[in-house]
Structure formats: C-alpha cells, structure tokens
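Structures follow.
What follows is calculated from the coordinates using simple rules that are stated; it is not laboratory data. Since the model is a prediction, treat every value here as computed from it, not as a measurement. Cβ atoms are built from the backbone, for glycine too; each structure is taken alone.
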Structure I
Amino acid sequence: MIEVRDVKKWIQNGTRRVEILKGISLSIPAGQFVAIVGASGSGKSTLLGLLAGLDTPSSGEIWLDGTPIHNLEETELAAVRGRKIGFVFQSYQLIATLTALENVLLPYELNMEGSGLAQARRLLDAVGLGERMEHYPVQLSGGEQQRVALARAFVVEPPIVMADEPTGNLDSANGRLVLDLLLERNSHAGATLVLVTHDAEIASRADRRIVLKDGMVVEDSLPSVAEPVVAAGAEPRANG
C-alpha cells in the first residue's frame, strides 16, 4: 500500500543544508497499523507529511497504492490525496464557518460524485455526534472536534488513514475514544493506518512500530518478529 525508497528531505538555509530525513526506505502492506515514534525533531511528522503528499521529498520515491506521488504536479497530487488518504491533524483543522456536517461533507464534495450526505450523517452518528451535526466548531469541545475530524477523514472511504498526534490535545478519556475509533476503521474497513505519536500506550497497540532518530529509522518492530529489527548502525536496546 505504501512504498518508500531512499527518501531524503532537506532544507537549504543560505549556504547550509539542514538534513531532516537521511534516507528512509520502508514498505507498509495494506491493512497494517503502523505507529511512527521518536523524539521531537526526529523527523516523524516530516515523514508523515511526505507519505500524505502534503510535501515532496528532496530525493527518493514514494508510492501510494501503486501510484508514484514523489513527482506529481500539485493538481494530480491533490486528486490522489483526496481519494486515497484520510488525514487527521492534532489541531483538528476544521473550517470555523462550516457546521460539523458540512466539515465532514467537504472532502466528498471535492473528490467524489453524487451525494455524500447520508454517508456523512452515518459517520457522525458512528462517532457519537448525531445530535451535534448542525453545531459549529466553536460550539464543540476539543474531543468532539477531533471526532468530527475523524468522520471527515473517513467520508470518502480512503484505503489509507494517516494521523499526526491525533490525541495530543485531548484528555485521556477522549484520547482513548479517538484511538478506538481509528482502530475500528483499521479493523472493520481494512484501511491502512499510519499514526505519529509520542504516546507509548498508543504505540504498543500498533501492529508495527517504526522508531526514528535524527532522520533515520533505528528500529522497525514487526508483529511477526519476536525481537525488534534493529537498523544497521543502530545500537540494540537493552532488555528490561
């Protein structure tokens, strides 16, 4: 579903080049739940943004569901994002002038044909907001706004769902609810789920944990492997 081939990302600051990702290669099969973890500044959010087509790599290749996105024009890239990816931001990113229902409907209206109204209503019911559909973001709590954002990410039934610290701004109860909703989507719809998190509990529920450090993968723990796969050049972690 996702193929990353020697992806590097850097920014040029005058004569100095700042390397953010230093050659990432990985493959994520359909339906897998992957947690990307690492300290602040390790490059995990940058990697997620590249996978989602929100940014382009400085070099290397990224393939989503058989489509190479690393060299697409913005209009083509937007079309791929709109149909293949549901993205959940830490800060919700709802449009303040639209109701909850209108926020959820927006990706459908931009990317699909026909009416998505029934789908949007069904999803808001599913995330427990059936009575809040006509409310604006300012009238919703943080947990409710994030659930609207989840429904919006699911509305076109994308094969891939990505989330950047989706529970970071929530209390523990709302955080668990949001995670459960994401996992339900992963389990019942077969969507591939890629999630960036600092939360060890969330990472422990993933099928696979990818650890970044200084722009490189230093650990890739697969569900079928008893011990973590430690990247070349990285020090094995001590047991216990």
Structure II
Amino acid sequence: MIELRPAAERGHANHGWLDSWHSFSFGSYQDPRHTGFGPLIVINEDRVQPGTGFATHGHRDMEIISYVLEGALGHKDSMGNGSTIVPGDVQRMSAGTGVRHGEYNHEKAGATHFLQIWIEPDRLAIEPSYEQKHFDAKDRRGRLRLIASPDGSDGSVLIHQAARVYAGLFDGAEGASLALGPGRLGYVHLARGTASINGRQLGAGDALKTDTGPIEIASGTGAEVLVFDLPALG
C-alpha cells in the first residue's frame, strides 16, 4: 500500500495569530479517513505570528515533538524547563501523568514556522520528562539523520514508543533509502521544497504513507523531509 496525502487536502484553521494545517484529525477538523497512522496521530504545520503563542495548557500521556523550520519558539513548562527552539533543534516532551506548558514567538517580526508532532506512547502514566537536542544541517544533508528513537541511539531524543523519526535535507543528486522491517509502517512528510518519494513527486506539506519498504528519496529541490518508521498497532 502506498497512499499520497496532498497538502491542500489537510485540515486548515487560521486564527489570525496562528495559521495551522492538520495532517490528521485535530480540533474542529475531524475526518475519519485521517485519524492517525500507527501511533502517529498529529502533524500540525503551525505558523505563529510575532508576539503571540499558545497560552499555558495541559497534556497527558503523549510524546510531543516540536521541529522548527523558521524563526524561534519559546517554551516554558511546569517541570521548570525554559528554552528557545530554533531551526535544527528537536524538542521532546513526554507528558505522562500530566504537564502544563506554553509556547510563544517572542520575536518582534517574522512568524515562527514549526511542526508539532504527537506520537502515542507505548505505556501510560510515566513520569513527565523533557529533552532538547540540536542536529546541524550538515548532519542531515543528503541523508536521513535519526532524531528520535525508543533508545536514544545515535544521539537522538528518546521517545516512549517503538518508533523512529528521521530528518533529511536533499538537493539535486542527493538521495537516501530507508528499509522497513516486517510489520512496520512508513510515513513521509515533506516539510518544504520538492522531492521524489518512491517515484512520486511531492511538494511542501505533501505526505506519503506505506506499509512496504524501502522508502526512496531522490531529486530534491530545497527539500526538508521527515520520515517516520512506525509500529503497526493492532
């Protein structure tokens, strides 16, 4: 099975301060055909206007990853963490038994453009935790760099699910391939640019999902790609 998810078919909400595109059902956007893929249940492409942001709110039993494409995202949470996330940073927050946080664009000009990703954990009621790491562009250039995993391997952030998340930058002849093991699902989200994914041309915001491997990435033009290697949940 290979299925394309065009960017324009995603859910869309523009609140003025926030312009958000939803790959899966979220908030007022509900589509029974798109409620998640394996444990991956949210990819929101958000643009937050200067001087605005998400007021303090709560989460529970969710692995939340923030991946900044442009600008900077301020973060403050009930665990005592305060940070600013910039392009190349990956932030992971395990909500577990419950955590509250707020996210803001503190800049005076320029929207913060980022991906908000939610992955269901493999166990509930864990102790909340937070992690943030930087992955240089050179380490993502022409390859799929592991950025999140269940064991923190290769310097990735640790998530409480048997899922692995990769990020890559591709131009011209650069390409990469990712094999999928038996019973695994693959989801590719093209964050920006264009690229050929398994022979299909994708543009910014497009996605491809598959239950067979390998995933082949080629012919990129300013392409920034996220690839999810996911368990098939029963």
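Some observations on this one:
- Relative contact order in percent (Cα under 8 Å, 6 or more apart) - highest-scoring structure of I, II: I
- Look at distance in nm of label points 7 Å out along Cα→Cβ at positions 94 and 118 for each of I, II: the largest one is in I.
- Distance in nm of label points 7 Å out along Cα→Cβ at positions 30 and 158 - structure with the largest value, from I, II: II
- With mean count of other Cβ atoms within 10 Å over residues 78-85 derived as 13.5, matching label from I, II: II
- Read-out distance in nm of label points 7 Å out along Cα→Cβ at positions 14 and 206, computed value 2.3, structure in I, II: II
- For Kirkwood radius over Cα pairs in Å computed as 18.6, the structure of I, II it came from: I
- Source structure (of I, II) for Rg/Rh (Cα atoms, Kirkwood Rh), for residues 62-149 alone, computed value 1.03: I
- In this comparison of I, II, the computed figure -9500 for helix-only ellipticity at 222 nm (-39500 (n - 2.57) for each DSSP H run of 4 or more, over all residues; to 500) is attributed to I.
- Per mean count of other Cβ atoms within 10 Å over residues 46-53, the highest-valued of structures I, II: I
- Entry that produces 0.65 once FRET efficiency 1/(1 + (r/R0)^6) of positions 86 and 198 (r between Cβ atoms, R0 = 35 Å, to 0.05) is calculated, selected from I, II: II
- Distance in nm of label points 7 Å out along Cα→Cβ at positions 22 and 182 - structure with the largest value, from I, II: II
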